[in-house]
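J.: Read through the structures below before going on.
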Structure 1
Amino acid sequence: MESRGEVNEIELIGQLSSLTEQIRRELGKKIIGQKEVIDDLIACFLCGGHCLLIGVPGLAKTMLIGSLARCLDLDFNRIQFTPDLMPSDITGSEILFEDKGTGKREFRFVKGPVFSNIVLADEINRTPPKTQSALLQAMQEQEVTSSGQTFSLPDPFWVLATQNPIEQEGTYPLPEAQQDRFMFSIEIDYPDFDSEVEIVKTTTSPQKVEIEPVMCAEQIRTFRDLIYRVPVADSVVGSAVKLARSTRPSSPECTEEVKKYLTWGAGPRASQFLILAAKAYALLDGRPTPDISDLRRAAYPVLRHRLVRSFHAEVDNINSNRIIDTVTDSVFKVR
């Protein structure tokens with residue numbers, strides 16, 4: 001006989017799967033296609049991780065994130081990163097205020113745009129490391145400190161940072177150690193022909209579309225807690241660890257082919273994120289526990305920004321996705 005707790009969790013899984021489908025429908029009012037990207041974003045958000053978005057300009061990244069924030073009924077701020085952006089432009093600063101009645105002056109902290117539930121850091125590689133680190137520290141600590149005072153960031157707090165893969169001159173690429181703070185790296189590609197035709201039709205004719213909220217903050221916290229309670233088979237955990245270790249050239253699990261193309265692989269944080277992402281994918285599909293297919297799906301967004309390619313990979317034009325193909329085939333014995 002099922003316990004009350006088990007029944008409740010099964011109900012929550014069904015509720016999450018249903019709400020996810022509603023979010024897809026709401027986003028479909030403005031976003032054409034990009035189903036996998038949307039699912040990856042929802043999975044990353046529910047796991048409590050932050051996300052890198054890689055894509056050329058004009059692919060509606062800002063519209064997608066703003067619409068998703070509306071579906072989740074959360075505050076949303078966009079920060080355009082530029083070379084002259086200062087840390088205080090993100091976190092906030094001390095401003096001198098004067099009480100006109102008493103003439104008394106005092107410094108007060110005015111919160112910056114990072115004090116929002118969802119923050120889109122647009123072209124994060126355009127700004128110097130000093131400013132990048134202010135955002136990354138806020139991501140890690142979930143708080144901002146100014147003049148000895150600590151201010152907690154909203155809960156939930158989610159950062160999505162975009163990078164333009166075309167122009168690299170005059171930019172400040174995130175170091176590998178900083179990229180590791182992001183749970184996912186999601187690549188947004190050009191739409192297919194039919195989707196692009198639909199995009200052109202809908203954006204060049206009069207329309208008034210409103211995105212309706214689907215989830216509330218309390219439900220989000222409930223679902224985040226649910227993900228951590230999802231049971232995972234030891235074999236799946238073992239496969240996740242083996243997947244991460246197979247990207248490390250110094251590890252015995254790494255094949256000679258992969259060693260040729262990598263100088264550095266994913267750390268233990270990748271193993272943790274692989275399992276969390278696999279849990280999220282399973283719940284979004286209405287399944288109570290993840291399997292190997294969820295792990296394979298999680299491998300790409302979790303690993304692609306954690307692999308440091310070698311000179312041979314650069315010369316042979318082997319990108320991270322190709323290397324992950326090889327690693328997953330090796331781990332899961334695909335012939």
Structure 2
Amino acid sequence: MKAPATATPMLQVRQLTTTLGAHGPEILSGVDLSLDGGEVVGVVGESGSGKSMLALSIMGLLPDPITVRSGQVLLQGQNLLALSGARMRALRGKDIAMIFQEPMTSLNPVMRVGQQIGEVLRWHLALNGEAARAEGITLLRRVEMPDPQRQIDAYPHELSGGMRQRVMIAMALAGRPRLLVADEPTTALDVTIQAQILNLLRKLQQDSGMSVLLITHDLGVIAEMCDRVAVMYAGRVVEFGSALDIFDRPAHPYTRGLLASRPKVSAGAQWLSTIEGTVPAVGQMGPGCAFAPRCALARAACTSLPPLRTVGAGHQAACVAPFEAAVGA
């Protein structure tokens with residue numbers, strides 16, 4: 001899956017803090033993560049943990065009044081946050097592209113598939129007319145769209161959910177990006193189509209050697225696709241390590257809770273394990289560890305915010321103690 005690491009990571013996010021307004025509460029707080037060339041890094045966490053906001057911050061697509069207050073987003077050493085709007089638009093779709101969470105609302109309902117792919121081709125590859133149409137059909141064929149010569153003239157509402165997601169992937173690949181940000185690419189798809197989309201993404205990533213930042217709440221997707229994993233909670237990365245570390249040696253109580261909540265075939269009709277409580281809303285987080293109110297292992301030291309610290313080779317966790325016990329089978 002992963003290509004040999006390069007001297008300069010493909011993506012580095014350094015102390016990224018995103019807020020609701022220039023002086024409002026923090027949505028992302030000091031997020032750090034990195035991604036090497038040809039690597040697939042997963043970002044996992046409950047709804048409200050900040051995963052999609054991280055993707056939009058990286059892409060420079062934050063809606064008003066949300067803004068990046070501080071930090072850096074480095075694409076092979078170039079700080080994307082320092083670029084002008086025009087320069088960022090030139091990079092977006094070409095060097096860094098995104099698959100959005102819901103294809104039905106992300107695709108323009110009044111434009112044909114070919115027109116929407118053609119916009120990317122015209123902007124980034126200077127292709128027009130028949131050349132753009134031919135390349136669009138090639139892209140649809142590459143993402144295994146049935147009958148691409150016909151579907152290129154379809155409107156989004158004429159396609160199934162899986163077909164619309166293939167169109168989104170084709171659009172993301174049209175500019176031949178070095179980095180692909182995939183935000184919940186299998187949301188609202190049934191399990192059979194989910195498997196097809198994941199297999200397609202894996203094949204495309206391996207064929208092209210591009211890096212992928214895969215955002216999901218599905219631990220099964222993480223296990224199947226990712227080299228390394230960032231676990232997010234309440235706008236922070238609380239654990240970061242290899243997929244093997246995360247699944248076999250989870251060091252943060254939140255990670256352990258997520259893993260314990262997975263359904264197990266051997267459990268039969270037993271109730272699933274849950275994490276009591278909910279992710280705190282923006283502006284409602286108290287001092288110290290945001291997970292402490294839900295954590296059975298909370299202690300007095302949790303009133304101070306724990307930094308990410310090393311708990312193993314290439315493995316970090318933001319907790320007052322490295323919890324070494326693995327989740328029970």
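Every number in this text was worked out from the coordinates using simple rules, so none of it is lab data. Here the structure is a predicted model, which is why all the values come from computation and not from measurement.
J.: Tell me which of 1, 2 gives -0.28, -0.39, -0.89 when you compute log10 I(q)/I(0) by the Debye sum over Cα atoms at q = 0.11, 0.13, 0.20 Å⁻¹, for residues 126-197 alone.
T.: The correct label is 2.
J.: When Cα Rg over 2.2 N^0.38 Å, for residues 86-277 alone is compared over structures 1, 2, which one is greatest? Intermediate results must be reported in sequence, preceding the final value.
T.: Numbers: 1: 1.38; 2: 1.16.
Answer by largest value of Cα Rg over 2.2 N^0.38 Å, for residues 86-277 alone: 1.
J.: Hey, helix-only ellipticity at 222 nm (-39500 (n - 2.57) for each DSSP H run of 4 or more, over all residues; to 500) derived from one of 1, 2 reads -14500; which structure?
T.: Going through each structure in turn, the value belongs to 1.
J.: Identify the structure, out of 1, 2, from whose coordinates percent of Cα pairs over 39 Å apart was calculated to give 18.
T.: 1
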